[in-house]
Each structure stands twice: as C-alpha cells, then as structure tokens.
Structure 1
Amino acid sequence: MDNVNHPTHYLGHPSGIECIELVEHLDFCTGNALKYVYRGWENSKGSGVEDLQKAIWYMRRRVEYWKTATEKQRDRDRLPEKASDVLKRILDADHDFARSSVFTLLTYGIEHSFAVAEKLIEKRIKVLREDTECCTESSSQTELF
C-alpha cells in the first residue's frame, strides 16, 4: 500500500480508476468536490459524512465563482475530451445510480446541476448517518450482554 502516491481511499471505485485521473482535468473547486465524493461515498465508518460535507462546501464555492465569472472564464472551464473518456469508463463500471449521477453532474458542472448533485449528496449523508447510528446502537447493546 502506498498512501502517498496511490492512497487506498482514492482507489475504491468499482472501475479501478484512481480519482486523480479525472480530477486533474477539472477546475480546483469542482475537482475537490469530486475528490471528496469519491472518497466519502462508501465510507460509513470513517469520515464519509465529513468528506461529503466538504464536497458540498466546494460545490457552493464554485457556484459563487460562476455568479461573477466572465464568459471567457466559463469557456476555459469546459470539460476536456480526455476527462469525458475517463468519466465514461468510471460510469460504465458504477452500479450506484446516485453516485454516477453526482459524478456526471459535477464533471459537466453547470450551476443548476450542482444543486441536484447537492441533493443527492445530502441523501447519501443521511444514509451514512443512519448506518453509523445503527452500528453504534448494536455495539452498545452487545456490551450490555
């Protein structure tokens, strides 16, 4: 395991594609949002909720930028073809419709798509919190016996 060059939390996607292969083609805020979704989506025991909250923070930051960006700045941020190819490979291997939708919405990043992605991430946070509460309750009950 190489936590510097190939951290395991960026290798866990069913496609086997490392997160950096997609985010290196995106702007800073969108890339960070996608990175936190990538590592936090399945992480119910660790910092999954916090990672997804960070993704939302970066998405909101990006939307604020778009409000003042010029057309030239927005054109510069269009998705390169190489990123489209990587995204297609990721989506082909992903059987989690919500996560696939978030990846697509973030990668093609238009302001309104971020609002939809945020709703999907908030639903996932709720699931992760419920899973955490369930595990905490069952371990407490086990200790009683």
Structure 2
Amino acid sequence: MRFFGGMGMYEGMMEFSDVSVFIGRFFGFYLLIVAVALLVNRKRLISIVKSFADNPALMIFSGFVNLVLGLLAVMFHNIWVSDWRLVVTILAWLTLVKGLGRWFFPDVAKKMAVKVNDRWVVITALSCLVVGLYLLSNTF
C-alpha cells in the first residue's frame, strides 16, 4: 500500500513499511533517551514530575503535544499485525490516550504524578530501555 505525501500527486510517495520504520526508529530513539535520562537523573526527575502536576498550564500544553504526536502516529501507523509494528501502533495509541487524558482528566494525571517514586522511575526506565532497543533492533 502507498500513501501520498509531498507536493505532486506521485511525488514523495512512501511505502507503509517506510513509515513503520521511521516511526519505529523515532519511538526507539525517544525511549532510549528517556531511559537514560530517568536512570541518570532519578531523584531530580521525581521532583520535576511532582512539581509538573501542580502546573495546570504545563499539564494542558504537554497534553496538547502528546495529542498531536499521538494523532499523527495513529493516522500514519495504525497497523495491527503480529510483529514489531504492533509495538509501534500500541505506542502511537498510548501517546494519543495520554494526551487526551491530560486534557480531559487532569486530576487523574495529577494523582498519578504525585505517586511517582524511585521504584516507578527504575521500572519505567528499564521498560523504555527494553522496548526502545527492541524497536531499534527491528528497524535498522
């Protein structure tokens, strides 16, 4: 399957597999960076997340960013197959849901942010590391 991008009708056409690889690499690198940042700055990030919850404007803005990125990722990659591309699709939907959650349920997001602790940071970092490495190993 192909979709149209670029300026002309046939100019800039990309295969869906190209989009899968691009978004897979994007999420892979993003998750690796997040994992390293979480592990290197655990204590500092815990206090940042907790103070983030007390800033409604920042919560709405980050929800907007997640909403836009998630919507774009879902629109370009809603592929439900049983290989690495399923992970990309699930991450796209999770990003979209995260954005919607911050807009429509900011109190729930605030309660979750207040509960962040060292154990949560380590588990999240290791999860990001594993998923990020998995995606990168399948997209290069």
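Every number here is computed from the coordinates shown, using simple stated rules; none is lab data. All figures in this text were calculated on a predicted structure; none of them were measured in a lab. Cβ atoms are built from the backbone, for glycine too; each structure is taken alone.
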For which of 1, 2 does relative contact order in percent (Cα under 8 Å, 6 or more apart), calculated from the coordinates, equal 36? 2
semi-axes √(5λ) of the Cα gyration tensor in Å, for residues 29-92 alone, calculated, reads 25, 18, 5; among 1, 2 the input was structure 1
Which entry (1, 2) yields the derived value -23000 for helix-only ellipticity at 222 nm (-39500 (n - 2.57) for each DSSP H run of 4 or more, over all residues; to 500): 1
When distance in nm of label points 7 Å out along Cα→Cβ at positions 21 and 37 is computed for each of 1, 2, which one produces 2.7? 2
Kindly point out which one of 1, 2 the value 2.6 was derived from, the read-out being distance in nm of label points 7 Å out along Cα→Cβ at positions 61 and 77. 2
Across 1, 2, distance in nm of label points 7 Å out along Cα→Cβ at positions 69 and 101 reaches its greatest value in structure 1
